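Bear in mind that the values in this text are calculations on the coordinates, not laboratory data. A quick note: this is a predicted structure, and the numbers were derived from the prediction, not measured. Cβ atoms are built from the backbone, for glycine too; each structure is taken alone.
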Structure 1
Amino acid sequence: MSTVQETGLGGLWGSVGGGLSRYRAPFLPGGSHAVDETLLQRLLSVALQRGGDYADLFFEYRVGGGYSFDEGILKRAGRSVSMGLGVRVMKGEATGYAFVEDFSEKAMVRAATTAGQIASSGGRGVPLGLQPVEVASRYAVEDLSFEVDGESKRLLLERADRAARAEDTRVIQVNASLNEEMRELLIATSDGRVATDRQPMVRFGVGVILEDGTQRESGSSGGGGRVGLGYLDERTPEHHAREAVRQAVVMLDAREAPAGEMEVVLAPGDSGILLHEAVGHGLEADFNRKGTSNYSGQVGEMVASPLCTVVDDARFEHGRGSINVDDEGCRPEAVTLIEDGKLLGYMQDRHSAGHFDVHRTGNGRRESFQCNPMPRMTNTLLNAGQDDPEEMLHGVKRGVYARKFGGGQVDISNGDFVFSLTEGYLIEDGKLTSPLKGVNLIGNGPDVMRKVTHLGHDFAVSDGIWTCGKDGQSVPVGVGCPTVRISAVTVGGTQVG
């Protein structure tokens, strides 16, 4: 269970050890440009002085680090810092936005004035008094990665390199990487909200190339989330190295993929990325506000098999897509989007919720202080069913088993998608036989959801690797699903199935 804490201007750093104090955000108490309620109220008042309906302030301080181990040595080690303030003013359907990378009062007032120019009449708005928002604590960690010295991180990468080469003598190249981030937020709104959050992130990855004669194949494995380096105590560097090598070895024996329409079985966990892209984006409220989604105007209609319940849930402990508060200062919910096949609603930010006259769901997210928030997914999940995964497989005469996904594309307006598999198998008479290469799954998201015939009881969440892009902004997300059997999907391959 998540604990609940009251956050405000002074509560962010109370439980953090001294080792991280050098990364203190300048706008937080004790920082070089600490803000207080008086300054926040002044900035909000300036933003509303031309008659805006609403304004918010988004302070961000982000520290990032990256390490790459290649050819047996540490090839790259770097650290980056970004910080700034974004000011948004809304007037009706119009939005003004401005940002600065300077926390001096003069620069922040200038940004508030610029954003407020979207409103040119209607009197002077007055912000409400600020009250701290109570938010959950879903990703507090004791072993913050930035508190660990660089040599210890290099040794983690070296362990992965050594394990991969020991796993198979045909391994000719190993790349291991570790990326870390700490994001500090302070959000204040003219409707009286003030919230803070500290968002850690770690991602570890291993990629290998294996050579057998003239044939080369690659494999990869990775994971992480809003965790510390304690993540690697369970999912060790050796685990990821062995998994990357296993995938490459499998691909050495892969045959060309068949082509044609056939049954497809999706493995639990990682396959949720197909749901995310082919269905999830179409359920973000801004596309429906604009009428450009295939799901526009279909609330209350059956849009999927009665077996399917789809939820966007930011509450997973340490999940890659989890958040304590969204980037508009709203507490996120577990949003049931589709229940038993029926569309219940969309993921909402402030703008879209006002349009639809519904409450916000806490899905307002942005890549950084330079960006306007929009409805975005957090952890998007297809709930488990009642079927036994083994029996689901046994019922397939001929089809494809999708275990690992690569990239994909989707057209939001109609739900058409193309996804490539990095690991897939031919199903023959209910058994997995040949591994396949060159597999593409081609279809339509709503159509595929209607063709779900079985759902396993083996729900799993993908390890934390996914990043979602939308309108030029990228945010970390999570996905999850059980084993899923679909009656018909077009498989793009090189041989007629």
Structure 2
Amino acid sequence: MAVGASSVTVPPDPGGGPGSAHEEEGGEARGSRTAAWTTGLALLPLGLLAAAAWLGRYVRPSADEWCFLPVVRDEGVSGLVGRFYFTDNGRVGNGLLVGLYAKFPVAGHQWYGLVSGALVLGLLWALTAALLRRAGQRVPRGVPLLVAAMITAVFLFATPNTYKTFYWPAASVSHTLAPVLACAAAIPLLRSRGRRGRIAALVVVVLAGVFMGTLSEEASVVALVVLSGVVLFAGRLFTERARAFARGWCLAGMAGVAAGTLLLVTSPGSRNRRERFGAETTSMLAPESLIASLRGYVRILETVLTTWQYAGAVAAGVLLGLLASRRPGPRGRRVLLPCRPLLLTGLGAAAFLVSGYLCTVITYPVFGPRVVTAARTWNDYLLLYVLLLVAAGAFLGRALRLRGAATGAVTGLAAALCAVTVLGLAAPLYELGHDMRVRAQKWDRQDRWLRERAAEGARVLPYTPVSVSGMLEPFSANGTRIWPAQCVADYYRLDRVTRGTRLP
């Protein structure tokens, strides 16, 4: 979460002279050309997002959704929220978001990718624009959209399992949307003006913190680490007149997260979940658990740091740094100290490493060694990683611009890297789309058959597992894993389902 207002600014050039009019016209022409090509470049990640949303029509329920859908059908969204609080896990905020799409069974799954993708893009776009304005930076028109689109594309599709990150709604609301919503809580602060604006920003961050605490434990950990860092280093980031409010805003957010987390961990559902996974007897703070979590986190970092598509985030940041310029304005409004790239990058890297390890620690009791392959749980801190890469790229681009380096060549190289990144993400997305289409055809055929037999009065029917991207289905692992067979039976209003060997 970002805090601040205008950075170092300089008064407008009183200029004048014979050549100033021609220079202004030339600057406007260059700005128009830059806006045109950056908007055109943004069409590449936007096109990728549109293609991904179009493939969403092949999404069908699986895993946890088999259990959510009958509850929402019979008891409504409030029934699912109550089940989460009293029985499943205590995440009432999570239950609310799950209920909103589960209210529209298959259609809710099909539209989820489009709605969530547009929401992520819109919030990151608004955050980027607000940050630039508060930092006193002026950029060509298409740049904020380009940066936000690249962040969105890399965040959603550079992960080892795009299906569980983007298409599986149950995982997305917990680990993909959650960190984006946490970042969005800073938008009212960045856009605030005057006393009322500051009060509104405080109210929003408290409410967002409470909701985050009941939505995702991992995203809450990341938020607490980032906000704690701002509180500790506010003296090196903000001027004296802004320091107190910056710390107050962060402490308000931390209080909200703490309240939401307390509501979650004291719930009957959270207690049931701890007992179910043995967390009551095996502490996540036990030395062996901490060491195993560290080993797992190192392996996760190996995967993340060797994923070349994240270079697209750096390239987008370089373009931002090269194309930005100071916005003329009064120096008296400054609330940020002069830009300190090494300090900011170092603090961001430390926040990423610490929060990532802590997220691994709290998920290890549930997943065990499988935490290394449960890529969906990484997203809570991977968004911070992507934002850090963009910031590092922006500082690099700014340094090159201020030193008068060959910015034209660097701009072309960064733009090319953005394009190559999008192409690199498109190929696996195309393959995933094929697998989703095949699964949807099989799922629909079996769905029709089960509904017809149930309407004829059958009470026990065979079900053949149909999976994609490692999603759980009844009778998977050669029939040794039964869950969620009973949920499938409830969905089709059957007494039970048995293991099928072939599709109808």
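From which structure (1, 2) was distance in nm of label points 7 Å out along Cα→Cβ at positions 218 and 370 calculated, if the value obtained is 2.7?
Working: 1: 2.7; 2: 1.4.
Value 2.7 for distance in nm of label points 7 Å out along Cα→Cβ at positions 218 and 370 corresponds to 1 out of 1, 2.
Assign the value 15, calculated as relative contact order in percent (Cα under 8 Å, 6 or more apart), to the correct structure from 1, 2.
This figure was derived from 1.
Can you spot which of 1, 2 the value 2.0 was calculated from, given it is distance in nm of label points 7 Å out along Cα→Cβ at positions 98 and 186?
Only one of 1, 2 returns 2.0 for distance in nm of label points 7 Å out along Cα→Cβ at positions 98 and 186, namely 1.
For the read-out helix-only ellipticity at 222 nm (-39500 (n - 2.57) for each DSSP H run of 4 or more, over all residues; to 500), a value of -23500 was computed from one structure; give its label from 1, 2.
2
Work out which structure the value 151 belongs to, where volume of the Cα convex hull per residue in Å³ was derived from one of 1, 2.
Structure 2 accounts for this read-out.
Of the structures labelled 1, 2, one was used to calculate log10 I(q)/I(0) by the Debye sum over Cα atoms at q = 0.10, 0.17 Å⁻¹, for residues 130-345 alone, giving -0.58, -1.52. Name it. Could the numbers behind the result be given before it?
Numbers: 1: -0.67, -1.19; 2: -0.58, -1.52.
Clearly, the read-out refers to 2.
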